[in-house]
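Below: a set of structures, written as structure tokens.
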Structure 1
Amino acid sequence: MDIKTYFSEKLSALLFLEIKKNSKINDYVILDDIYFPVRTNEIIDKVKKKEDFDNIPVNLFIEGMFYVLGADEHFKYTQEYKKIINTIPNSKGFIKGVVFKEIQNENYEEAYIILKGLLRIEETGENYDKIFLLVDKLRSTNVMFKDEELKLIEKAKKITNYSNPYLYEALVFNSEGKHEVAYIAISKYIESGGEQTTEVIDLKNNLKTITSFQKAKELVPTSPKEALQILIPLMDELGDRPDIYYHSAVAYRILQNYEKAIYYLNEAVAIESDLIEVIIEFGINYASLENYELAIRYFREAFEVTKSIEVCTNLVMCYINVKDFQQARLHLDMAKKIDPLDEIVIQLENLLTEGK
């Protein structure tokens, strides 16, 4: 279900009572026939029982109008509801009390809809503070509210000197694994005067660490020295993660420091022993050190799991180097079954044929 359908279902549960032209709601005169929403079970029960409801409290209409404003901004009587609400003394104070009661009763979705309606009347930082708490809680249990939260964030950014939308933007993006944009958002929150609580500082530091790690990983293939300048210091914070040692090992291997690469691969294995990418790296490094027997052991272990053509061709090369041409041919045939048109496979076929 999308959020629009969800709100439509919420509206369908309301009762709409026809109010005739020239009727009065407090001092407001109804200029045309209109339908007022009521969400109170007590009133619905009265209607079902055909009881007299000439004296329905105005507060119930106020509550219903705020609810409709929150559920559907394009509702037919939106403008009329706004005018009526603004003529009724303390209507905003009353509805804030309704919101508080709904939250106390853990009716968070109802509280959210009513509070969203209040924002259509009174768009203040205080009201955004409350609705952000609600929508972020709802998003944590129902992804449907993610887009709702992001829309509110964009609206709240228009309020001068108001930093909270950037905090909640950081929380949303962090939950989605979009750490770089989350880091930008939390930094903007702090720059805009947001309160630097322990939680905020921890979030910023964690995001900085993660984004630095991501940057380092991207640098490994092309700038391994620069990558290592980031990766090595990060080991103090991420030392319980095998991947930081794996990427460091790859960087050292590209720099042809194979012994150092193997050192970090051993660090990764000490944390998690069955990472295939680490096993493959062991094979590549030992092959680079011309320790082909040990390289074969690692490549065979990896090939049993991955059936990867890259691993298979590495095995062929190792067997050729130890002059085990029978195993080389056997594994080349396996590689040809995987991809007979692979460039390395063709080169190895030519090499073995010429070597006969």
Structure 2
Amino acid sequence: MQRKRMVRLLRLAFALLTSAALLLAAAELAVRFEPVTAPTPPMTGAYVQLAADERLFTLFAALNAAGYDEENNEQGFSAVRQQVRDELAGKSLPSLRRLRPYLAMCRFIHVSQCATWVLQRGSAPDFARAVDDWAIQAPALLFFGFDRALAAFYQEAEIAALWQAQQPAYAAEIERYRPLVEPAVAEVFAYLRLTEPPTAGVIVLPNLLDAYWRGYGPQVGTLSYVVMGPAIEPNVGLIQHEAMHPILNPLVDVHLDAVKRSQADRLFAALEPQVGAGYQNWPAILHESVIRAVEVRLADPAERERLLRQEEAQGFLLVRPLAAQLAEYEAGGEPMATYLPKLLAVLNEVTTN
């Protein structure tokens, strides 16, 4: 009798676990392969463009309303961010209760992933799917229902009016960067010796609701985006840094085996505790290290040693040997796409003691 009862309980537990797994799998597929129902405006005009984005504004307004307080500037938030936070603090926003789990998820997996997600969506107030690929390094099921929760917040918080009120500030930021963005991206492309543009275009999006000097560089569909937070002086280096991610990340991924597995494991174990929370796997550390090394080489030679010490203080100990190896790259004529295995191979000789 006891044995039969135990068997029935085990069968029930198995059935429940199977059902739960099927439901999770169904949610994953439903979100990852959600039909595209919103149009994507064609990229026309210059290859590098500046724009203000209401989708991004809505996401970061919600994050700020829910307690996103990260800031790098000792003087505090940007004027726009503080104004929007004050406006939202004075509103009754029941929709935030529904939205908070998603916003907590954004902060856990990294805010950049949710910025990528919102750039896959169509315009407000619906935020319908506009790009069919899944460019996010997180399970799709985590985003199930996020669009509807964000749409409810958009209406309740009167984001359209807030967005309209901040248009002069965004227009001023765009004008501040207008003469700088195209030469900055062109310098990167020239350094990497690209034979053709890697995407259909680069769209630079000021994000005045984020922390100072914070940036993200996702590729969404056929477009590269540079999402840049406020800066006291125009932050051309951030534009170049983020513009390199869609170019160099895939190249690094193809050549991960240029660093021996045992050496990669040793380096990751040493570096992972020192770098930020956004770099918690070996490819992410390698992507960032290669890009930072290129940034050092693009800088004024008089500034390079200071920049290298700054990178080392932040835990990016691979930047120095990579930057040194880039001197050989510069002396030759090989494009980065074919030189990269030689660049990465130098890390086999690195020790972190």
| message | Out of 1, 2, which has the highest value for distance in nm of label points 7 Å out along Cα→Cβ at positions 121 and 249? | response | 1
| Comparison of 1, 2 - label where mean count of other Cβ atoms within 10 Å over residues 153-160 is highest | 2
| said: When helix-only ellipticity at 222 nm (-39500 (n - 2.57) for each DSSP H run of 4 or more, over all residues; to 500) is computed for each of 1, 2, which one produces -18500? | reply: 2
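Who wins on distance in nm of label points 7 Å out along Cα→Cβ at positions 201 and 297 among 1, 2, i.e. which is largest?
1
Looking at percent of Cα pairs over 32 Å apart, point out which structure of 1, 2 has the largest value. List each step's numbers first, then the result.
Working: 1: 57; 2: 38.
Across 1, 2, percent of Cα pairs over 32 Å apart peaks for 1.
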| query | Which of 1, 2 yields 0.55 for FRET efficiency 1/(1 + (r/R0)^6) of positions 145 and 225 (r between Cβ atoms, R0 = 25 Å, to 0.05), as computed? | reply | 2
| Highest-scoring label, criterion being percent of Cα pairs over 11 Å apart, for residues 217-256 alone, among 1, 2 | 2
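One of 1, 2 was used to compute relative contact order in percent (Cα under 8 Å, 6 or more apart), and the answer was 17. Which one was it?
Only structure 2 yields this read-out.
Read-outs: derived from the displayed coordinates by stated rules, not from any lab. Just so we're clear, the structure is a prediction, and the values are computed from it rather than from any experiment. Cβ atoms are built from the backbone, for glycine too; each structure is taken alone.
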